[in-house]
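Input: structures, listed below.
Coordinate-derived values only; no laboratory data. The shown structure was predicted, so the numbers you read here are calculated from the model rather than taken from an experiment.
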Structure I
Amino acid sequence: MGLDVVLLSRLQFALTIMFHYLFPPLTIGMGAVLVYLEAQFLRTREAIYETAARFWTSLFAVSFAVGVATGIVMEFQFGTNWAGYSRYVGDVFGSALAAEGIFAFFLESGFLAILVFGWDRVGPRFHFVATLLVALGSVFSAVWIIVANSWQQTPAGHAIVPVLRDGVPWLVDGRPMMRAEVVDFLAVLLNPSTVNRLVHTLIGAYALGSFFILSISAWYLLRGRHEDFARRSFTGALLFATLASIGLLVSGDFNGRMVAREQPAKLAAFEGHLRTGPADLSLFGWPDEEAGTVRFAPAIPGGLSFLVYRDFDAPVMGLDRFRREDRPPVLLSYASFHLMILLGFFFIALTLLASFFRLRGTLFRKRWLLAIFVFTVIGPFIANEVGWCAAEVGRQPWVVHPRVQRDASGAPMLDAEGFVLYVQEGLRTAQGVSENLKGSEVLASICGFGVIYLLLFAVWLVVLNHKIQAGPRPVAAGTRTTARGVREAAAGRTLHERSMTEAKGLPAGEPPAAAAAEEEEEEEEEEQEDRDEERRGAREEPR
């Protein structure tokens, strides 16, 4: 029995994308917090805010580096494993990736060195601008990736045309190869799911970044270390986390109604809704496709109908309206979606409880609650992963989901057998795999990636632990220097002439104030040497 190339290719992509997706949401969320901390420092000039910003920047930089390294793999897989997919979506997907490079990568790379290495070499206002632009760059990157992925979910602004070879259609087995071609870039950009999915993804990232800071701050408070820093970091992150948790509930509702309209088969799989009619809302359970029900499921009668149509008795389309070959996997879609929902409600309850105690001034005496926050950071990581999993598995068996045909009233059209009709424009996942790919090759690459990613993950954890154990280094007010700042901070690292410590102008273990004083002494000595040399030259000139 041969290896299933399609399944193995999907598993490889799942492995690489899910590992990569640990890091972009974290850096997006932390970027917003860094902007807040530096803005507070500019407003109040309290050194504690700069101390916090420097510490969280060091953790941001480590996560950003691993995210960039693991993201490069994605683009190569399109060519090695998914040649059919690349031919079909290249015109659309390529334009979005090009826009990401122009609007996001250039912005991030242009100011990342100043964010990480420019603390003692540029002024606080300029450093704040660099921080803001890096944070915006990470958001812009998310925008273009979501645009590309959302087009695959709800395509728009394109035309399906034949692939040409020497000016004539390329035929395979007597059938022309087809591809999607952009005809309206704005429609591609604002396809029916882009805005909803982008908002939900960004809020999820802000939740993760906030809980990451809450976890480390709570650990410091339980250990009695860096308490002023930890209290302020915890308080600010708690506000972000509370707003983000509630925002996820609101944006999730908009997303659910969009999915019901654009991808009804996906919604039916999410909720285990197997038969068309008024739909209950199950909290958890085990979908049984053969019996047409969800077993062991406490449910709210008519709850799904109300969420979709604001009517408890409104019929919701079930999976029985879709041919078996057009149905997504139910169990994995249902389990991942419901785990995400349960975690979201847990975040809301936890942050509201902590906010209540914070308002009463008793939060930092609730050691049991702080201990919960130390471990709760695992939850947002899982929620982001299973949310993405639900979105991608629920799209199957399509890699580019076709639009549903609709009548004049907007209702889905059914064929003679009562099944939903699709516009003939989608691409099935099995059609997207490279034709000459061998299962053994994919399996070998999965094993290779698995080993490399385990090592990367271990390195990331070790470096994070080292920085967290060391803790923030207090910054005295007024220790910044700005002379030759931008040129030295950028050029010193670009030419690799200095270590990371030296690029900051800090010998290992030396505080900023001492470094500033030493630099001033060196400058005075250089100026004195210049004056002595000028006097010697003047004496030697012929009269």
Structure II
Amino acid sequence: MARTTIRPLILLALWLAAGLGATEPPTTVWTAVAVDPKGDGRTPEGIDTAQLSYQFDNRHDRLWFRLSLFKRLTYGPFTVDLAIDTGLDDAHRTAWWGTNTTFTFDRLLTARVTYSNGTYHAVASIRQALGSTSSPAVTQEEVDVRVTDDSILLGVKRAALLDSSMKMKLVAAIGLDEAWNDDIPNARFAAIDLNAPRPARGLREIDVSRNNLRFPPGQPRLADTSHPRITERGHGRRAVILIPGVYSGETVFDGFIARNQAAYTFLVLTPPGLNGTPARELPSEHSSIGEFTWTRRLARDILELIARRHLAKPIIVAHGFPGTLAAEQLATSHPHLLGGVVEVAGLSPQFFPSPADPRRAATAAERIAVVDDSWARFWFKYVTPGTWESNNYPAEMFANDPERAERARRQVESAPLPVKIRYLMESMASDQQANLDRLGAPVMALVPGFNRELLTNPVFAWFKTSFQDGWEPMRGRPRLELVSVANARALMLDDQPSLTDAAVNDFIERTMQQ
């Protein structure tokens, strides 16, 4: 629909030197409310939105919006539109002219930005839908426009934009000159409630002063030529390499080792950075997550341990990633060196939609590109510790015993945030199914069954998606065995010791006979 449906009542029209003399956002912390795929604009080479976030300065009743962009801004001119449904005027609305034509709104904040003499300038306006009778006064300082390399900030008095409302539904768009190229979100709208309490779960705060892709000064590092922490326990004749993961905690294998120390010699290899150990150096921010630097280095650590200790076809027992991913990699690249792999509570292969067509699975290259361009750059780089923990593994995921579950959760969260983020990003970018389709060594996946009460709770429904559903299509794959353990959570070796011990011991016995 053409913009002529918006009444040309310009409540504010002024020149602002962006970044000079205007008010500043009061904090570097923003709440992300929408994300957008890369390259989905009307012209792929045009201005491309990545993320929409906001902050509210309650003291001064001022709203700030931040529109993050995939590409460095050109010198303009460009236009930003914020179409807003205040909920105050149901009788007079205009249909959005972008991707989501079902969205209707009653206010439009527009900023037209130009560049001259080394400075960005903006003409900003607030308009109302045709036929609206409300016309709030707007003073000169009520709209600020600030431009950085990869984002545009708009500051406006809440009352000027929303009148008495403290809620809004929002769609944003940007384009060169006055022609929009990309909008965000593509479907529905971003919903903002300025009176809502800060959530204990599902927080979406980012801090643009952070950089979680680098270590802070003084962070201990493990040299690339050094070995990770390896402890030996047990005295049996068969070698078993145990690898804890990012959601294991410090004692994940203690009970299993105690029950089986006479049968096996255990070598516990802790991935660098977990359980109080120093991490490897973080790769350059300019490198791709698809290089899988830490996962591949962990696979080398395993190979070096096998060679150094002259281990004959050891069994690898890995609890979650990164160990499961490194073990799967070795089961395809070096199967002759392994007796087999046991994956304990590993994440199941996940469907990753293609950004070009969400109905099909992403290719390996598409998957890596999404993690590189969107997740790493606009989310994980800036995510706050509070946001991470409020969205990370809850105690209910870990164990049937609540005290042990909470203890494990705290141990898991004690790892440095950049370490947890790096391992997670490499897991997200991994094409796990491709490795499982090419196994050269036997792999058994022990799948936690949880319980019906837990899985039917909508809050924890993602346990089934993450740990169970992706394994079902893999049944029947050569060299892959699936064993579901009822009433067991992620720390299933402790939740169901008899069942898990029997499954692991039987698997190892069968591999010895091959």
Structure III
Amino acid sequence: MLVSQSPSYPRRWPKIRRVFFLSQLAFLNMLSTLSGRKTGLLLLLATAGSLGFRAPGAGARLYVADYENVLGTSFEIKLDATAARPAAAAEAAALREVDRLNKILSGYDASSEFSRWLRAGQQPVAVSAELYEVLSLFEQWRVKSDGALDASAETVSQLWRTAAKQNRRPSAAEIAAAVVAVHQQHYVLNAQNRTAQRTSAAPLMLNSFAKSYIMNKAAEAALATPGVRGLVVNIGGDILVRGAHTEQIEVSNPKADAENDQPVAQLRVHDKTIATSGNYRRGELIDGRWYSHIVDPRTGQPASEVISATVVADQATDAGALATALNVLPPAEGQALVAAVPGAEYMLLTAAGQRLESPGWKKLELPAAPKATKTSPALPPKAKSWDPAYEVALTLELATQEGARTHRPFVAVWVVDAKKKPVRQIALWYNKQKYLDDINFWYAAYYDQFAAGNNNVSSTTSATRSPGKYTLKWDGKDDQGNPVAQGPYTLFIEVAREHGTHQLMKQALDGKKPQHFDLPANAEVASAAIDYRKKTDDK
């Protein structure tokens, strides 16, 4: 295993100096450059076949920025703008609005307006228009969902988190007490005076759709910037598309939750919000069994019948609320709830293996791409094909600073064979193509192939992830989708951060038996673990 660190070379260097710099990398035999069009599975942020993607209009470009640790997850904004200056102004406006509203609505910040209101006791308190609106929305959705959505679900969540730390399920008596605490009135709103009065001591949290509310307000702030025609805001897998832009969105498979796994659906979305909620990224493991972080406040039990719910709606808060409610309600009740919201569509995946869709869901889906005819190259004499029952899994955590958002660095992950020839590009995360040569080892190995391919940018909707934490897989196939031969391979991870460091990590794999490797942390990667293992469904 090798880790190298160097400062990213200055972007002001003329191109000829960058080429000279790359030529010095020959000592690692990484100058094998592939040619021809890429036909295999493309990457997390450079996804092939973006049929639903609408390029920016005349005189406009798409500007992309990625951050970690925004509202406790990842944040991406894509701006269809006439120039870099209005795009930067719109990005700054969106982030200011996120920060402003987080200081109002956060249940994790003790100094937020919501937290201060919780501590104010049972007396009327004049609150901001935003806090009043979100509290009012929660009350409306509590009634609409027959109690499946309730700010006091935090009472049940806290009970399960506490019990999980002791590796036990809550007792029947504890659950019954939590349900009693939920089934009471928790606050009274006075529209005339815009006051909110607590009427119980039960813990409250605004998680179900406060993120959607903030996302919508941030989009409005960005779109108010002159020169911005459209945008995409993606906060932890909930995605809002507005203005003169159409986005291709992939729906994550909850049973195969790596970033580069095949999606369960591909959609074309314009002027709507898509939200996904599910049990596969957050929850509690108790005595070997996984329990969802989504709970039914009416019963005190974790949701279990639905493992993933994706909703497309005109209003961001409708999408967020419905996605959560559909995990809690029995499918028939959830379907009826969505039907009462004009323009809303859904897809449910159940624990029993069912896929349930609303009548209009198919209209959003992209047609399946025709399967390319592949001719598998002959393996070397006496060589055995990669065992299709095995895969390589990479668990990667990018370094973040607690309590502070950070730009996500450029990241490339790929595999080379024993002759140092690139075999498979697993992931490429970037936002500005002109700076791709900052990840210079990947650039030497793959840029020509990248430039020849279709690299439109798509988005992925999924259950919310923790900031900076990602999983990637290699299925033993090359860039053309053909199985490789058994034998030694090396997995490379390259990370470069603007005004930060450049990191190159690699790990040899022999493919003979299950293996596990923990790679040392560095300035850009908090942790990285590689497993050669039998394929398994997550959770």
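For this structure, a couple of remarks:
- Origin of the derived value -0.59, -0.84, -1.18 (log10 I(q)/I(0) by the Debye sum over Cα atoms at q = 0.08, 0.10, 0.13 Å⁻¹; candidates I, II, III): II
- Structures I, II, III were shown, and volume of the Cα convex hull per residue in Å³, for residues 270-397 alone at 206 was computed from III.
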